[in-house]
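Next up: some structures, all given as structure tokens.
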Structure P
Amino acid sequence: MEAGSIAEVAPTAPENATLPVEGDAVVGAVFTGIVWSTAVSGRPAVGEDLSVSSPQWAESATQGTVDYQWFRGTAAIASATVPDYTVTPADVGQKLWAMVTLSAPGFTTVELSSVQITGVAGTFAAAPVPTVTGTARVGQVQTANAGTWVPGGAALTYQWYRGTAAITGAVGRTYTASAADFGKALKVRVRATKAGFLPVNRFSAARTIAAGTIVATRPLTVAGTHRYGQTVRVSQGWPAGTAVRYQWYRNGVAVKGATGSALFLNPAYIGRRVNVKVTVSKPGYATRSVTTRAATVGRALITLKTAPRITGGTSRGSVLTASVGTYSPAPSAYAYQWYRNGAAISGARYRTYKVTAADNGKSLTVRVWASRSCSETRVSLSPAFRLPVWAVTVLRGDGTYRVGTHIKPGLYKSAGGSFCYWARLSGFSGRFSDIRANEIASGVTYVQILPGDVGFETDGCGAWTTVPSTGARATRITKDGTYRVGIDILPGTYYGYASGYSCYWATLTGFTGSLNNIYANDLPSGWFAVTIPPTAKGFEVHGCGTLTRG
């Protein structure tokens, strides 16, 4: 834009501007041939540049200077002393013009004034249409992107709209779509303001908001045990305002009235598969259903508090009784099975059991089945009830017997008498060489029949029995005979008095009757002491009276 014209001009000044004088006369020489355009070039809008041209005069080749001053109305604009001037917000509605001053030594100063133009507000060179990012669903954050405005430095404000109506309070760059936005067209207005510029509004393209997705705050679980008498319940977290509905199923069929978050498992559920469908809804959100995995309902459990145990005697013919133990809840019926060394005893299926010969030295246990209506049968095993080895008569009288047929290899005991003869044989020829070992004993005696023996001869010894695993563990010996150390008597030092010379004792390493079984022996007279070591297997004594461990 340009205002004014080019002409030869006389020194003039706008209204209220004066030329320098001295008295009533102009001082100095006068510039001649002055040519200057009064026009102002440029659009007087904020942010844009104005300019005036430089004057020409006849003497300009040799002398003279030109000064510039821009005015806003009648007031000089500070620092606006060049031919160009950028319009500012303060100039809006004001008259803008420039004064050009021509001066030289000896010349009268000349002031030239441009035309006056009115400052107007600026306009943005770039005002982009805003865009919106984010998923167009209820509950999702929508973000306005204003783009780049030119010139920069504009203040940007936002207003979100639902259709054509402004959303109260939605004046931020971001906005979370609410249930009220479901199915509606959502857009944002960006307003740019800057001092000296006309404000500008730009609207984004509208986007239709879809239904939101309900997201659980805690995963869906079913707490509790799927057994009769128990209560199972749904545990899950949902956002505020969510409506939750439940439906329980038995073998895939909806259970009438089972619409709560918990379900009590009565007998009708035993053996059935149970699960629950959870349906959640919320205004503006898509309804969502989740079905849990089905679980089979078992019978109730009977908890064992104390185990069954066996009480009774340990001898053959004793009646043993099984205490059933204690349970929670209390069973209504019990069943039993007795075992010998872990093997079931045929027919032993009652609470009591009579000890038989087959139980000699064995461990007995009893298994108890505790049952109750709608409950799993609880099976418990008692601790072992160990029976000692009882003496069993294997030979009842004198004679010669075949080893392996009439008597098995092993350790045997005879109550003996005043004269007891026995012999281990390698054959039955009657020759002396058939005798592997023999002994004449009085009182209790032991013999170890070895697997290599062919026969066993006994005379005057009475019955021979198996040897029990237990004994008296006595510390006093009052009768002649042979004793097992650590079982019949305890090891240690014993004291006695031998009257005459008939006392004999021997510590033994075995009971085969061989001479090498004798560890030590003696024929004491009078007061004597004998130490029976723990390593000895046996101790034989005759005619020594009473021995007492010290």
Structure Q
Amino acid sequence: MSVVDIKDLSVSFSTDAGAVRAVDGVSLTVERGEVLAIVGESGSGKTVTAKTILGLLPETATSSGAVLLSHAGGEGSTDIVAVGRKGLREVRGTDVAMVFQEPSTALNPVYTVGWQIAEGLRAHGKVSRRQGRALAIEILRKVGIPDPEKRVDYYPHQFSGGQKQRVVIAMALVLNPGLIVADEPTTALDVTVQAEILDLLRQVRDEFGTAIVLITHNMGVVADLADRVAVMYQGKVVEQADTRTLFTSPQAEYTKKLLAAVPYVGQGVAGAAVRAAERAGTASEALVTADGLMIEYPGRLGRAGFRAVNGVSFEIRAGEVLGLVGESGSGKTTIGRAIAGLTQATGGSLKVLGTEMVGVRERDFKPHRVDIGFVFQDPGSSFNPLLTIAQCVAEPLIVHGRADSAADARGRVDELLEAVQLPRAFGDRYPHELSGGQRQRASLARSLALDPKLLIADEPTSALDVSVQARVLELFRDLQKELGFAALFISHDLAVVDILADRIAVLYHGDLVEQGTGAEVLGAPQHPYTRRLLASLPVPDPVVQAERREALRALRAEESLSGRSQ
């Protein structure tokens, strides 16, 4: 029996320029205990389709067709498109629940997680405070939150990103709905945490019999979790198949392009070998040299300071790309900011373009800023929304006296936009008028405005669709080869780093545990953390991914056993 049956669904949004059709005649069915993945690029209509199941569309939306949602008890169904607000209130939480992409925005910062979990129970029946607390503790235990009796009284900011996502899943499960809609539930998470959340969703399906609609653009996640896949493009479903069939013999051209764009470990070995051969016998200067580098944040209110980077040593030579990988909190962004002079290096030695950064004064380092470019993780928040793209790209030129105004710099800006494959006319647009990939290209153009010797790229592709990511990575690689700048490429995605980097350095809790070429680090990892990082990375092949999942479980068990024996 199906949990939800979507029949000929169409959704349009009213805009000043007229109606925009986001979903066009979509028909999908999800059976009990099944995981259906809906994949596609941003703007394909996958999230709009998912939100329609919960009746979460804004008032500007007009829907037609039917979305028949079965009641969790098994008797009857509700047409979400036709039902009113009262009917929606009755089915949300009990028949269908949602796990949002960003848990930090889904959780209320002023209430404890226990109160927020019990809120759903109170909304659908009379539950005493004691009963609500007991049920919240029980569901937190089921989703793997340690010491739930204590942590039920914690606030969201007291949990890590992965734990917050577990809390959001607990909120979705507390009323035992028949269907959970998970919208990009692992996008913002590290690969090791992502693997844990995927295991949890698999457990939810098996233990509770819950069906899951998974919205994602990560084909590795699809291969790991989904039973069936629906591929959407420009509001239409272009292909549906079981997971194994879709990956082994995709039929639609768009599906083939989507799978071809997925980066995988080992893809960059040949390119790295070519680059190494080209540089063989040519001595290049070290632009960045770290020797026993320490970075410590001072404590507050009498508390001890926090050491984010602990005795790290590495170098970046002219024309070389160093990939710096590790989980959130490993210290990789801190190192990037220290190289750019945005965070103070407190111990050891860090020489950047010949200047010692430990104890450096800003006036001594300022002349070198012209030689350093920075590409931020989220270009949307790094651009001033009140300025046009041309004005944003021109900013470095004006700050460093290369141009008197944005109009004066327009010729150079047009060259930069063309270099990153954006039309010159885009310079007159505002940041919100560009897509995510286009904004990241503009961010890259701005970072290259002053012809820097060194570029620091902090997770520049983590928020992009897989096909857009592939184009941005190709552009980055071509520009690096053409312009010859050195780069520190910071990421938690080993496959992305493998494509670009000449050498890879692995950070773990502030320590540099491994470094070498991609073939050395990814082909024959020595440190247990590197092995776990590699095993946690999902690959777009259901058969191979099932084997990797078992290998990861064995690795975790081995680490747990060795941890107990110590």
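Every number here is computed from the coordinates shown, using simple stated rules; none is lab data. Note that the coordinates shown come from a computational prediction; the quantities given were computed from them, not determined experimentally. Cβ atoms are built from the backbone, for glycine too; each structure is taken alone.
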Output 22.2 (mean count of other Cβ atoms within 10 Å over residues 94-101, calculated) maps, among P, Q, to structure Q
From the coordinates of one of P, Q, log10 I(q)/I(0) by the Debye sum over Cα atoms at q = 0.06, 0.07, 0.12 Å⁻¹ came out at -0.69, -0.78, -1.15; that one is structure P
If you rank structures P, Q by FRET efficiency 1/(1 + (r/R0)^6) of positions 150 and 542 (r between Cβ atoms, R0 = 41 Å, to 0.05), the highest one is Q
Value 2.4 of distance in nm of label points 7 Å out along Cα→Cβ at positions 382 and 470 was derived from the coordinates of, among P, Q, structure Q
Matching 15 (relative contact order in percent (Cα under 8 Å, 6 or more apart), computed) against labels P, Q points to structure Q
One of P, Q was used to calculate helix-only ellipticity at 222 nm (-39500 (n - 2.57) for each DSSP H run of 4 or more, over all residues; to 500), yielding 0; that structure is P
